[in-house]
Structure 1
């Protein structure tokens with residue numbers, strides 16, 4: 001096998017949402033000590049994580065995924081509030097921003113892509129789908145509970161956007177921005193779920 005690459009499918013943010021989230025994160029940086037903050041160009045909503053795989057898998061996935069999303073209508077999303085993954089009351093692993101709007105349409109898109117990827121040997125997801133945007137990683141402070149109120153007050157403006165394409169990204173380790181778009185799949189259908 002040639003050197004593995006890390007792949008995932010995601011929805012990118014609209015320009016206004018990207019700016020609103022970037023502004024909200026900038027306001028938190030000096031007060032809430034996370035080791036690594038996501039570059040604004042890398043903000044995305046993961047639809048399906050593929051993992052570290054042979055580069056040839058990207059091309060094998062193209063047909064099944066394109067077919068799976070061809071009739072999935074575009075839909076509206078917006079930014080929600082901040083929350084964390086990891087140890088409650090301790091040092092959380094991930095600071096994330098929630099997603100609101102047509103979350104059912106996003107969940108259905110995940111199911112389509114998950115099934116299409118499985119046709120190519122990618123393991124199906126076993127955990128429930130949770131729509132979010134990773135904002136920062138690895139909390140480095142002493143007592144996270146002291147910051148909980150600050151996170152609630154720091155929620156970005158909703159900044160709605162229209163999700164009209166699915167993107168296959170590759171992770172470029174050690175680079176900023178870290179994600180490179182490899183393939184784009186326009187969402188088909190007419191109208192859309194708002």
Structure 2
């Protein structure tokens with residue numbers, strides 16, 4: 001799973017068209033440089049790579065008044081839109097990925113309709129529960145590490161993480177069912193990107 005691809009595609013899609021500095025600014029605004037591998041160099045690399053792959057269309061616009069090279073603005077293509085939603089859906093359900101995968105997906109979940117978001121999150125809970133059952137067939141947290149010594153703490157950590165992850169996801173499902181947030185097709189969405197030239201208030 002490539003978190004940077006989801007983040008970059010999502011940022012460009014929310015702008016309609018965006019240049020690299022805008023995308024970088026959005027990711028810094030979201031704090032993605034702290035919780036993911038979305039560093040400045042990886043942002044520009046992802047933009048160029050996805051343009052080569054046909055996921056983004058690169059537009060060269062007029063050079064700067066200072067005489068610099070033409071600025072490139074990117075727009076998500078039809079293939080890019082398919083890839084974006086595929087990554088988003090996978091990230092909401094993939095319970096065994098690094099935390100940055102779910103974090104990125106949460107930032108874009110309202111691009112889905114409410115019913116689908118709920119379905120994906122419920123699938124996430126089922127996946128966590130199935131994984132927990134497979135682990136506890138061989139190891140019972142209540143029994144303590146036992147003969148595993150301190151290595152048993154790894155199992156304790158895994159099971160605890162599964163339990164807390166499932167509990168948190170159920171809470172999110174409940175909030176969404178009760179009407180939290182504006183999902184696709186429900187009205188004006190929350191604006192989560194910076195306007196061109198707008199400074200990051202947290203930067």
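Thinking of 1, 2, which structure, once helix-only ellipticity at 222 nm (-39500 (n - 2.57) for each DSSP H run of 4 or more, over all residues; to 500) is computed, gives back -8500? Label of the source structure: 1.
Among the shown structures 1, 2, from which was the value 2.8 of distance in nm of label points 7 Å out along Cα→Cβ at positions 59 and 115 calculated? It would help to have the intermediate numbers written out before the result.
Values: 1: 2.8; 2: 3.5.
It was calculated from structure 1.
If you work out relative contact order in percent (Cα under 8 Å, 6 or more apart) for 1, 2, which one comes out largest? Don't skip to the answer; put the middle values down first.
Values: 1: 36; 2: 23.
Result for relative contact order in percent (Cα under 8 Å, 6 or more apart) over 1, 2: largest is 1.
Given a value of 153 for volume of the Cα convex hull per residue in Å³, for residues 123-162 alone, point me to the structure among 1, 2 it was derived from. Derived from 1, not from the others.
So log10 I(q)/I(0) by the Debye sum over Cα atoms at q = 0.08, 0.17 Å⁻¹, computed for just one structure, reads -0.27, -1.16; which one of 1, 2 is that?
Working: 1: -0.27, -1.16; 2: -0.35, -1.15.
So the calculation was done on 1.
The numbers here are math on the coordinates, done by the rules we state, and not lab data. No experiment lies behind these values; they were computed from the predicted model shown. Cβ atoms are built from the backbone, for glycine too; each structure is taken alone.
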